[in-house]
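Quick note: the coordinates plus some simple rules give every number you see, no bench work behind them. Since the structure is predicted, the reported quantities are computational estimates derived from the model, not experimental observations. Cβ atoms are built from the backbone, for glycine too; each structure is taken alone.
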Structure P
Amino acid sequence: MSGSTSNEIKRAHYFSPTYCKPVRMASYGYQIKEVCKTEPKRVLEIGIGTGIVADLLRRFDMNVSTFDIDATLQPDVVGSVLDIHLKPESFDTVLCCEVLEHLPFDAFPQALSEIRKVTRRFVVLSLPDKTRFWKLELKIPKIRIKWIIDVPLKPRSHTFDGEHYWEIGKQGFPLKKICASIERCGFSIKATYRIWENPNHRMFVLEK
């Protein structure tokens, strides 16, 4: 799901049953769905992780390049999201999921600006969201309605855990602040939502 950035994560982290659990597979499915909806010809995945998403997108006849700072993950291009040395607007869609929280928040705008430089139009992004929530589901014949409702409790503080410098919903990082930062970098937010099966992951669909 996430590739390493300046804070390198060991390769073995991605290849274990505890990492590749059902909720993470669900997140992969949403990533693939949102990328496919943009109808891209060329895709850049920043943060190769397990490689599952890139492999499936290629099986859908998409031209996919992978980008990661960790050469042991065998990306197509090794580099930092803070300095992407690729041709401007060379990809229709950039996919970057569960990556940018591995950088201090001060670097978030720079990373987004680098991503914006290489995409022609769309970015599919996901970030961790630790806002407390309720899940509600209504089932009646032929109708199924789901809601994830944020609970207005005092946000918890965040302590760097060796991986995440920040997370949406923690003290100092409300969703409103994250969205404002994204928009200041020149993106419009076409959609954002928490994944039903994995509410700790929030998807964003951005347009340049």
Structure Q
Amino acid sequence: MQPLPLSSVLSASEKLYRLLLFVYPPAYRREYGPLMIQACRDLCRNTYRQRKAVGLVSLWVRLLVDLVTSAARQHLDALREGDGIMTKREHFLVVVAAALPLVLWLVLSVVNPLFVSRMFVDSSAQPWGWIMIAAVFILVGLAYLAQRKAFELAGQPGSANRAIGRPFGRDVLRAVSIGLFVLPAIALVLLGPAIMTLLAADF
């Protein structure tokens, strides 16, 4: 099979990385975005020349891990410094909405510990339990970031999509983020123990 041309690989990698940089706070993107894109382009070029597609996949795994951890750190720093994206009340509401699955999990743990403990059953199906638990936390994090981005865009009425810059557009984006991330996380919290019970029985 003929390997993909280097120019196509670099172009696709750069477009994807540009899109992923959206998770960073706007001030950080403006200051460091071009340098990060250049560094990503150079890394992809060198890796693909040396190790082809296998090396590129490995590189992207490292890039994604670094992106998630550093973006979370930058958002925490921005919150401490007061970036003006959200008021304290708005930030509280965003955190509450994103954390609903974890609150529900805590309530279920108190009300029916046996039900929740099925997620940690010791069997050959157990890896699926850890995967579902990790998915809940990832979805909660994505729900928080998506809602924060909705407020960020609302503060930019001059953006390409002017409707997003209005409170109504912001609320629509928040509702979509809750539907995409919070509701699936709640479903995993509620259905996870039952799924694990079925998987343990099959294994």
Structure R
Amino acid sequence: MARKYFGIVLVLMVAILAASAVAQSNEVAGTIGRTFIPDQTISSANTIHFGHGLTYEANYSHRFMNVGLFGLSVEVPFVVDPTNRLQYNVNVVPYSFKSYFVTPAVRANLFPTTAFSPWVSVGGGFGHFIPSSTLEFNSTPNPGKSSTVGVFQIGGGLDVRVIGNFKIRGEIRDFYSGEPPININSKSRYSNLYAGAGVVFSF
């Protein structure tokens, strides 16, 4: 009889743990930070400087594997840099441009259900750039148009549980994209390095 009750209790505990794992297999996150783009040297006397635009990310993820030591999730980061300021000594580049990145990815977490969980993410998608309507100087109209490019994304970060289903997240992601519409052919691919921090809610 004791064995019977022990077996029932064991089954109930496993069921509760499984339900808890399923119940918290989804996450939504919001972070805020900066996007850093390396300066581009056009000639010995001309270099394009990119501003470090205030950037926002919304992220949804679903964990489809958890073996204790590590877990795998699919995630969809959506990152917006509303104003990336440009500086160049010739009046040919836009005053600024906006950028949007959507890059579905696979994320691997170490110790996904513990208080500290480092992770890496790899994925790809697209980026959309919208240049300002004027050039850098004298409000000259900008002839450039918006563009959509392919993007490869790789990143890493750390999630730290603070209370209940809430965590804080620090992260760095590189959105390796095609060239934004800056009216100068400088290079074919750009690193848009996003560093940010924010909050994660599991459910």
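Assorted remarks:
- Source structure (of P, Q, R) for Kirkwood radius over Cα pairs in Å, for residues 36-99 alone, computed value 14.3: Q
- Origin of the value -27500, where helix-only ellipticity at 222 nm (-39500 (n - 2.57) for each DSSP H run of 4 or more, over all residues; to 500) was derived from one of P, Q, R: Q
- Across the set P, Q, R, Rg/Rh (Cα atoms, Kirkwood Rh) reaches its highest value in structure R.
- Read-out distance in nm of label points 7 Å out along Cα→Cβ at positions 116 and 180, computed value 2.9, structure in P, Q, R: Q
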